[in-house]
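What follows is calculated from the coordinates using simple rules that are stated; it is not laboratory data. Nothing here was measured: the structure is a model prediction, and the numbers come from that model. Cβ atoms are built from the backbone, for glycine too; each structure is taken alone.
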Structure I
Amino acid sequence: MKRFYKDATLRVRENGGHEILLDGRPVRTPLRAALILPTAALAEAVVAEWRAQGEEIVPADMPMLTLANTSIDRVRQERDHAVATIAAYGETDMVSYLADEPPDLVAAQAAHWTPLRAWLAETHGIELLATAGIMPLSQEPETLAAIRALVAAHDDMELTALHEFTTLSGSVLIALALSRGRIDVEAAWTAAEVDEEHQAKFWGRDEEAEDRRTRRRTAFRDAARFLDLARGGRTPDPSV
């Protein structure tokens, strides 16, 4: 799509929130909902994305806008489904399935995953079981219900980022630890990549696999930035 506007600005609404204006006209989501953003920081980031567009509008270069649209058009409209989808990862969370060999992989998993399970237990009273090997593991119903409650405590914008973290990492525990400030985005990504890094050391990486990994890592970092902007830079207390 060719660029159809000269400038992008933001406006604070009298009843709360911030909206983006293109040549003075409010931007709407793809489903025609009002694009109302919760913080000035997020609104300014979205304005910057609009201003950075050249003669052609490239949606892939506007990750903050894309995530905001997703939050309003999809997550807000199907919130219960989003919560259920994220929480369901607790049933087969990656960090619950540990290797019993080789020693370096066992050590890496323990270093990155054991502290997260301990944090969940100590801070939230949720004991996420773990097993070595590939045999299926059944988590307690109370555990899954408690994880769902933690997920549901996020607002729509936060839930959008949490969904990205979970699906990209394969772990709702890593996602929650990042959201709650227990770990930062780089530590979360490292924890998510423990198994893949081990495989890469053993088998090497091909160009296609490396390209996929780069795209996933970028999306993960974009979601972390979106979460921070949507909160206005407020960092949660990981001990709560």
Structure II
Amino acid sequence: MNDAVLHIENVNKSFAGLHALSDINLDVREGETHAIIGPNGAGKSTLLNVCVGRLKPDSGTVKFAGTTLTGRKPHEINQLGVARVFQTPEVFPDLTVLENVMIPALARRDGKYQLNAFRGITTETELRDQVEETLSEVGLSNQLRQLASAMSRGDKRRLELAMGLVQKPKLLLLDEPTAGMARHDTNATIDLLKKIKEGGMTKVIIEHDMQVVFSLADRISVLARGRIIAQGTPDQIKQDPKVREAYLGEEEV
């Protein structure tokens, strides 16, 4: 596909003989929101880990904007413009909310981030306004000085989302971005991601909440037992009998 910004070709990954991913072929078009759904153990998070270099596939390739990602280190992939929000929030627990978001903002500007004991993170006034604006967008402007360790799981999800958004990535990978959120926070996150979509950012979303999926996705890929069993628009996926059997009819994924 010529307009694919993310191209996954014949990717396979096994753990101790268990096929977590089998012959995965997937294209994500520039500017679209592409959802990946499927039952627990389907291989969804494994696929994202392969994309960002946390796992090396047994075979196959992943390309982003024509550049091969397979074999590159996670920080190298991040510097190419790919940001990831994890299933379990990965934040700096002993830093404040503001400091957590300043770090990726500095890394984006400088190409890397090295802690200087003689210079505080928050003295970087050039980026502070941008960081505070991003935190306001995700609803955390009243927690700038809060330690990340003291936050609820839902707020940590929003903090990590801010850490991804502040990098202004070309591709944002979101692994269950609304997990642990109350419904009103989930709805606010949907509205935020719709706003981001208007700016043209390409997104891949793994999500359990079908309201989130069908509210945001342009196209959906369905994984089951490490294989893609269906791809299409939300309407096509809703009507696919294989999907209804493997996923939509179950209580949880």
Structure III
Amino acid sequence: MHIFAIANQKGGVGKTTTAVNLAAALAASGQRTLLVDLDPQGNATMGSGVDKRGLEKSVYQVLLGLASLFQARISSPSGKFDLLPANRDLAGAEVEMVDLERREMRLKEALAQHQEEYDFVLIDCPPSLSLLTLNGLCAAHGVVIPMQCEYYALEGLSDLVNTIKKVHSNLNRDLKIIGLLRVMFDTRATLGHQVSAELEQHFGDKVFKTIVPRNIRLAEAPSYGIPGVLFDKSAKGALAYQAFASEMIERVKTM
């Protein structure tokens, strides 16, 4: 079982789009996949075709030990992967977890009982360094960082790399950066190409070959509750995420 956190401390960089589409593309490739929504906004849940308002159990109950992963997980009707959903309840979990023992290991311990059931577990982390994100990083073997090729993104990246180093040295020795995924790429912008080249120069083979372009069909898909890779399979964004899933499958073979 490979557990990957999809993380970036900057908001609006395509984390959830990446998490949902990678999960759907991996499932379509025959990989047994679980998507964990760790964001109280519940966007990955909605994007997977599940109404977050009608949930009986969610990741909130799992983190607090009120339900098992087995009881809380559901199947994405459109994406054909398993989902540990989230809703607004999760916003209160941070406060309630403060007094719990091993509070940053709650997700890791919940996943440990399902080692044999999945090939991939993807964790959609919230866009902040919170106790929820820390649970995602402590449970993961590696981090996939979606990022836009723009100036401010580079600043945020150095903060995130430092955070990952701290978690690696203090809490999770398995944690490493799996790779950087360039998303929302505008081929017409010179700056984008410059930042992209800088990333390749600095991070080398940690930068995924796949580049996800800006794509209106990917942006439309969540409102229908269907992952973009299935909403319009021939769209440029969908083809890019399919290629990314293939690249991920190849990359884990060498890990």
For -17000 (helix-only ellipticity at 222 nm (-39500 (n - 2.57) for each DSSP H run of 4 or more, over all residues; to 500), calculated) the corresponding structure among I, II, III: I
Which of I, II, III yields 13.9 [mean projected area of the Cα convex hull in nm², calculated]: II
Mean count of other Cβ atoms within 10 Å over residues 19-26 from the coordinates reads 14.4; which among I, II, III: I
